[in-house]
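What follows is a group of structures, each given as structure tokens.
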Structure P
Amino acid sequence: MKFVCQFAFAAALVLASAPARAQQATAPAGQAATSQAAAQNPPQNPDEPQKYEETVVVSASKTEEKLVNAPATMTVIGAQTIQSAPSQNFAELLRAVPGMNLTQVSARDINVTSRGATSTLATGQLALLDGRSLYQDFFGFVMWDFLPVNLNEIKQVEVIRGPASAVWGANALYGVVNVITKAPREMPGTTFTLGLGGFDRSTSAKDQSAGTLFYVSGTHAQAVNDRWAFKVSGGAYTQDPLARPSGTIPCNNPDVCSGTKNQYPSFANQGTTQPKFDGRLDYDYPDGKRLSFSGGVAGTDGIMHSGIGPFDINSGSVMSYGKVNFTNKAFRAAFFTNILDGDATNLLTVDPTGSPIGFAFKTKTFDFEASNVQTFQQKHVVTYGGNLRFNTFDLSIAPLSDNRTEGGAFVQDEIFLSNRLRLVAGARVDRFDYLDNVVFSPRVTLMIKPHEDHTLRLSYNRAYRSPSVINNFLDVTIAEPIDLTPFAILNPAVRGRTYLLPVRSVGNEILHENLNQTSVDAYELGYTGIVANGKAVLSAAFYVNRTNDDILFTEDTTARYTAVNPPANWPFQLLPPAVIALTPGRSLPALFTYRNLGRTTQKGMELGVTSPVQSYLNVFANYSFQARPDVNFPNVANPLSEINLPAKNRFNLGFNYSRSRWLGDMAVTYSDGAYWQDVLDDRYHGTTDSYTLINGGVGMKWAGNKLTTSVKVINLANREVQQHVFGDILKRQVVGELRVNF
């Protein structure tokens, strides 16, 4: 705890005089106007096209700046796109972002990673709600269904496509998704939304009845007077299970495997039910300060996929939060707590007694952060701040986990070298209980601006992900079923017998080994331009990401029957273990664990355009290319087989239409095939085919725009889309929606 006290004392000294200095600061030309516009502009009407020359973002530097001036490649999803989203989950909202690899593997489970392969537990993408971390520190991933707000409460979604630890710290390894909500004064009135739909679950291998889904939500916001304003919201979403794949697991990538292997395991698939409630109370001071109190709760159940197989999250699993936020011009201070309480049962793996692996998880997070912006000599815009976080854990599959303390501080200087050149230089230092050394995350970006609305960026970033609590303290014994029939020639008594071989899955602390943090050195050449009188945004990026010390869940077959993993209860009277261990073609695992395997280099390119070709018609198109990763794992025979291989080519195109009483939208997404190896051993590794998703909808407004009825469709062509080799199958989904504005 010594470093905690030191950090807290230093932060207090740095930030104590911040509000006074912020009031005295004068911004360089253009910067003050940007901040003033950001503070005063109301949210854009969702019926109007996005005004990209006015779009202001906060995620790139933790301060307000125009999209075209952000020192990172960003995508902004505006109100019109959010309103016409074909689904209540974030999968179809984020899928159209260039460079975003997204998989939906169950009715509730989506995973997101930018500029890298995602997995059943995507650990490299930081997600935030108004700056509050949604990242689950125990597993190191994001549960998107724990967002407690309704879609109509969201002002915009800001996506940083690339590493961002220099500002956001741990776990912004590949990018950041920051969901920005509206203040109560920005959404006065009452709204109600009701949706009812169904989806096809029949596949080429199995006929099944259709599934159903239902959602309802409501929001009320009101300004009580010129000081107090509040909003409350609630809702629920429920959906039947999607179709499960059957037959043999395909693996057709010759670089890692060929042909088909094991059968898909049969287990009872699950749907999901997700209730939620949220509230916010604002107090606006006469001099412009604002104090906000917010809190909420979100529940979920359904399938959560993991490295040791799918877990069925039980009903009653909830995450609640509370937050206090204070702003005074450029100064911001916030405190939040996240409290998670749930339990789940594994549907694939059992313990040596044959009972399913259970997982009870309780975590608490307490986080304080503060940041400020100052200007110097009309040439420097300096942003600085830090945070201190304390976590407690009670995890049944990691019984030795207890708590973790982490803290960090950052500073960034945007230097106006001339009217055409800007240099952004910054760095962050972080300290974790379970890491031996301080982690250093620098950022340098040279921005060349031939015109106010055009920016060419040359940038270098370093980002990192700390080992999760499960990486450190996992300790569970699973049973590997061994069919003894092939050895009946040696002992007829074993014919038809299955032995549950105990196999431990452990974290590095259990093995007394040290895991390093995973880090990325990212190099990028990017361009953002606002054209057509501010009505269109062009983007282009070429990047090289070098990932060091990948933390991967891997099978160890070298320590057979050592003290780490003795084959307890082995039936020596039937068959000695050495017979199987030494039989050609047989490999019995000794343990599963997490290791730093080496270095991976990922190269890619992204191109995009978004434009309202008419005041009522907005179109977009983008293309993403990811080369096959260059993998250097010195102690692995076939390194490519140890990582997921993302789709090489992806493109999205579509439009939004809003004119008079009519609404409409359509989006087409194409993704190449991919390779997946993140579930247990090679029995469950394999490839998915390329797929094309066509989503669309049409709606009409009634009663003076107070009523909106619409029909929304996902997978209009009704193709069998499987986004992960172990994931569910997504077919056509049709939803009728009623939205009422009072």
Structure Q
Amino acid sequence: MSKIIISDLSQFSLAFPPDASSGLLKYLRSPDTISVELAQPQTADGSLDQFVPTGIKFKTPVTLGATRDELTVQPGLQGSIGIKKDTLFDPKTDDFGDSIAIPAGQACVSAGFKASLGVDLTTTSGDLQFGFGAGTGLTLTNYRWFETNTRITAAIQTLFQHFVIPGDLQDLEGMAPNAVATLEGTGSLKFSATANLLAVANPLVSLPIASAGSVSIKQGASISVGAAVTLTGGYQVRVRRLDGKKVQLGFEKKQGEDLAVAVSAKTQVSGGIGAFDLIPSLFKAISTDPVPDQATFGQQTGLTGSEIATIAAAIKAGIDRSLALALSGQLDFSAGTGAAFSYEIDLGALDDQGRKAVHAALDGDLEGLEGASLAGVTRLRSAFNSLREGKHILKVNLLGIFNAGSLTDLLRRGKLIVDGETGAITVADQATANRIGFTSDNFAKDSAKLRTVLASSVTLTAGYCVGGALIPTPTFTCGCWSFEYHQKTNRQNIQHYLHTVEALGLISPADASVKVSSVSKVPDNGFGPSTLHLESNYGTTAFRSMFLKSNGQPRLQEDYEDVGRDALAALLPPGDPLNDARRRPLAENGIWAAIREAGSWQNITKVLKDAGVDTAIAPVIAGDCDLILWWAGAMSAMAKAINNLSEFLAGSPAPDPENNTLKKLRRTLDDAMASVCKDAEPRFGEAWGLLVMARASGMQDSTTATLVSPCVAFAASRRHIQGAAGQSDGAAQLRVMEAGV
């Protein structure tokens, strides 16, 4: 008969057999006697109010397993016994959140120890792996509630005598009310579920606009795909016994650590050329054009079978990336506040399918619990729910749709390109696709260049709408975004993220300061991977404000320079000497005017020297000046051309398309537009571009910022337009008037 001996080498000594339901009996393979020594002496007859938290030393190795050796506890200091009052799993002090309140007059006593998994185990070779990797370590801990006047000896004996190792359903059934068992380690969780991505069409102008007609873009439809998910990293399996025969099973993400996400959209392979079914699914979600079959699609587009397969694979890759980013965000949002996945299980109501699903979940396979509804299983929380419920967007940019008229025709004339960083899909005419640049497998060569082109196209679309070349519905919107990613984030990156979101007016300075303070104790190299995703959408009201004053007059270059200077100054974090020096020409009119007129490098250097600005950063300041002057010049030229065209159209509501004055005015507008595309600065596709457009529109944009990292994660938004992307239903009709080049 197995026996457990616990002592502190003084007066404290216990010897007892494990309970019949104990994991230390059921899974014990060797030795017959487990000898444990307390590192801190205890008062033998004292109550829990006198208990001193202590480490525990195992005198000999302990081997555990169901049918073979799976877990080994090495001799020496391998665990501890602790006590908590008020709150268990406090996110302010513990690695895992989802706190549990401890009733007044009671204390929670815990006993835990470290063990290592065998190096030759596979994911199906035993019951005590819980999804953790072979050869890795894990920590097993039990928690029990006791009245505070309970004797120390009684509490410790109860914990070890009834120690739970939740390897199967019988172990869960044997748990005492309110008892908690946890297992912490590094491994992989996997499951499959159906995701619904809200497909949002982003209709944008590309040059030249030479055709007339209308296009129908559908908004609000979803793409439904099966998704196979693998989550890899540190996590905790937590089992808590509830009333009756119910237990709560949760999987907690460790605070401050990354849980890597891999997603693969499941599709039906058609005709051996790839996941073709994604192509009509995408078309159906964003367009009212007829959805073609594979043969018809090939005939309409002139694409070969291998080209169609490449497009289908690119769409799948975009969906995979979109799903992975969304799920990573949900996991980081939940860390510390709730389990990534949590289920209430009524053990008495489970059928055979449910019992198999719960047992598989204990092995790290959540397939059954995340799939169809099961008798006796209630899904309390799931990081995948927002994807299941269609709360995340798949952006589809349609660059040149106004000329092509239909999505099929646009693809026939151009290229489908995927942003490998964000998963966004772009269908562009050939000229624009060549500007973006793409690989043989339809990925953007440079995601930053893609975003710059999109920002330029938003400006073109706004200009043509205000100038009367496009006549949209009142709910028409288009947008662009900025995306920043760091694999190894440091504190400066986080501060930069927060300052950017603050500059965009999405959080207050006080909120930003609180968030910076919340990560003050995180080591500089402990932030893990992070992303900042900014997205802005603009409607017809914002378009007009970008170019025309409230009195209808065109905005002047000086107006745009002021906007550009203020925006760049707002984005430069304070307290850095370089930023402080860059900010002076932006804030001081005299220095700005002198630099603006300086012309040569020598003159710019002299201006800075005379102003007491470090001349070593002259190239940086010159770059800032070039950026702002490019944008201000392009916008003011467009504003003037738009105003002239608008005034002509106001006096001639139905002009002859061949009217020479009309042709000249449209040609002038086209020329102004062309300079935006030709000379677009890379920073226009970053946060500065979003901010200047927002400020030029009078902050009538709709902008969302999503910051995701293991240490700080949040989303903030500002919505000032109707029919924001992802919010409207039905079809948005846009009519394109004939325009010359």
Structure R
Amino acid sequence: MEIKNVVVIGSGTMGSGIAAQLCNANIPVTLLDLKTEISQKAKDKIFNSRPPLLIDKSKIDSIKVGNISDDFGVVGEADWIVEAVVERIDIKHNIYKKIFNNRKLGAIVSSNTSSIPIKILSQNLSDEQKKDFCITHFFNPVRYMGLLEIVKSENSDLNKINSLKSFCENLLGKGAIICNDTPGFLGNRVGVYAMQVAMTEAFKMKLSIEEADAVFGRPMGIPKTGVFGLYDLIGIDLMADVLKSFIKELSENDEFQAVAKEIPLVKKLIETGYTGRKGKGGFYRMNKENNQKILEAINLETGKYSKSKKIDLGIDTVNLNLLINRKDKYGEYAWTVVSKIIKYASSLVPGVTDKFNDIDEAMRLGFNWVMGPFEMLKSIGVKIFFERLDSYENNSFLEKLSKTKDENFYGERQLYTDIETLGKIRPKSIKVDKNNSAEIHRFKDFNIVEFTTKACALDYDSMDSLKNATDKPLIIINESMQFSAGVNLSYTMNFAEKGDFKSIEKFIKYFQDTCKHLKYSKYPVVSAPSGLTLGGGFEVLVQSNFVVSHTNIVIGLVETIVGLIPAGGGCKEMLWRWSQTDEAKKDPDYASLKVFDIIGYAKTATSPIEAEPLKYLRPEDKKIMNRNSLFSESKQIIKNNSEFTPPDECKFNLSGKPLKEKMIKVLEKLYNDKIILDHGVEVGKELANVLSGGDTTINKILSEDDLFKLELESFMKLIETKKTQQRIKHTLSTGKPLVN
């Protein structure tokens, strides 16, 4: 069945998100609520949302609005009707009665519920109506979270379920996993259990919330919010309601019951309005001291707040084995939590799903875990896991594995999709090289480079891997949340604090050489970004020959925020792209002034549509809705370019001093208007020097190497200043910019 028109009923957070994603996929959608004013207000929120729910804001009018009294007739034109109203079964049943009385024959009807079983939702439907009914559980925010759980019943028309799955995968870009009708389905059943184990064990072991979040976070392959930070983000009261639902739906013997019991401190927080970020605070809260905002954390024993303390475990990247083998309370906590999660997840096989693989993928796509429970087990090692495990009675999965001791039990990843993904081919590839920052894999006749550092930040080792991988066609891609957040500032500051600026200069020069090497390599280089693609990450991308971009990117040159200028070829490449415009051919200063504005303001784009007008991406760069397709599309580009020839080198004619003076006048106005301060002027002057061509004239031809040299000189002047170092330190410690 082809889906050409959709109606979403309920314009709350989830209904709005679903409507926005349909709009992103260019599918006509109507958003209905009790009153048109409510759905119109939701549409306005979609338009102004941060982070943006829309890939292209100009498409906002593809979302029509109305109310369920006057405009319900649109349901009769829809191929798919999504119910996303409040989680009250009486209201849902009334809506379904109205939908099935008005829908066209064969139209799919689904609910976005996160907790109500399909058997309860559909209890008033006829067997014929049940064929076309399912649950489509999207995760919030819909644009950015990859998971979609499609829950079927024994009555479901499997052809329609598969057709809907295909639509959501190919057009909406979702990782669509078909689930059985069990409480919490796959993602929430395991994800909420994991949160509860992490929380209850922290109470039991008398850990601080900062300690628990440091362990149940990045080193474990879980987002940095940890458990208590995530509770605050979701809403402590909402989590309490979710737990009540699980307690009601699950059997008394289910292990979930043991971790879902009400905790007095949590009850007290809810009663006093401390429901998380949306309330007065939660486990964490912001307080003011001497007009300064201070982050405070609650003491789990006393309930008192005090200034939050940063916990440094000395583990910067995912390293589960290092974490669970620590001989301290953090290692004990990590092992207890991880082993319980693995035991619980495996107890759901085959009852909840006969594909344990799908549980892992649900955790990746719905909770942004790097590894699911079964991948954790694989990482620990089957033999070692059972040597440490206390018991696993009535767990058929673990009982069988304990007998076979099969270290290769895992099999193929991502069984839920037919797309040839990076995750699927990696086990079939040959590992060519690995260092502290990146890995090189060879698959058939091309290489793959994956960055492996925190936020995929770039350093000397990253550059080594890129340079060493160009002996074959190359795809730069990873499964991390980010393509690359840029050059590792901590790495740079380590040298600066020692006064070792020669080492910084050597690294930046090597970075430039590597990027130039990528651009003029004998074989094609493809960058496949998703997530943050900033600073040095963008410079790698912009000097690749081809780009396949996921629609969920944040892309741009942001170096001026930390008191630097792009020095890996970012200025050069942006200058070249803008110099090819018709305006630049009429006005020799046009491109430089345009790039001065873009880089000076550190402008970023949050989608390929936003990136094109800035020339961060080109019209010919491929844009992909489903992140899973980045690898297969990149592979196709390499296949299509077997006769690849490198591009010609760029040449520049820049005006020099007169152009630089124009830029300085812009800086003076910004300074006088108090938009920038003293150091902002200095950074701007160095950027102006590069983009004007330095000591040149309009008749002199500058090479790419000339521009690289200017970038390097200005970068080094700035990194040696105390004010740039202050900016970098402030950003590293707070995550926020310093204006000085």
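None of the figures in this text is laboratory data; all of them are computed from the coordinates on show. In this text, all values refer to a predicted model and were calculated from it rather than measured experimentally. Cβ atoms are built from the backbone, for glycine too; each structure is taken alone.
Ranked by distance in nm of label points 7 Å out along Cα→Cβ at positions 84 and 100, which of P, Q, R sits at the highest value? All intermediate terms of the calculation are to be shown ahead of the outcome.
Values: P: 1.6; Q: 0.9; R: 2.4.
When distance in nm of label points 7 Å out along Cα→Cβ at positions 84 and 100 is calculated for P, Q, R, structure R comes out on top.
For distance in nm of label points 7 Å out along Cα→Cβ at positions 244 and 716, the calculated result is 6.6, so let me know which of P, Q, R that is. Walk me through the intermediate numbers first.
Values: P: 3.3; Q: 4.5; R: 6.6.
Traced to structure R.
Where does the value -13000 come from, among P, Q, R, when helix-only ellipticity at 222 nm (-39500 (n - 2.57) for each DSSP H run of 4 or more, over all residues; to 500) is the thing being computed? Mind showing how you got there, number by number?
On the way: P: -2000; Q: -11000; R: -13000.
Corresponding structure: R.
Assuming 6.1 is distance in nm of label points 7 Å out along Cα→Cβ at positions 68 and 468 as calculated from a single structure, say which of P, Q, R it is.
Numbers: P: 4.1; Q: 8.1; R: 6.1.
Only structure R yields this read-out.
Assign the value 4.5, calculated as distance in nm of label points 7 Å out along Cα→Cβ at positions 60 and 204, to the correct structure from P, Q, R. Walk me through the intermediate numbers first.
Values: P: 4.5; Q: 7.1; R: 5.0.
For distance in nm of label points 7 Å out along Cα→Cβ at positions 60 and 204, the value 4.5 is produced by structure P.
Please state which of the structures P, Q, R yields 1.17 when Cα Rg over 2.2 N^0.38 Å is computed from it. Of the options listed, only Q reproduces it.
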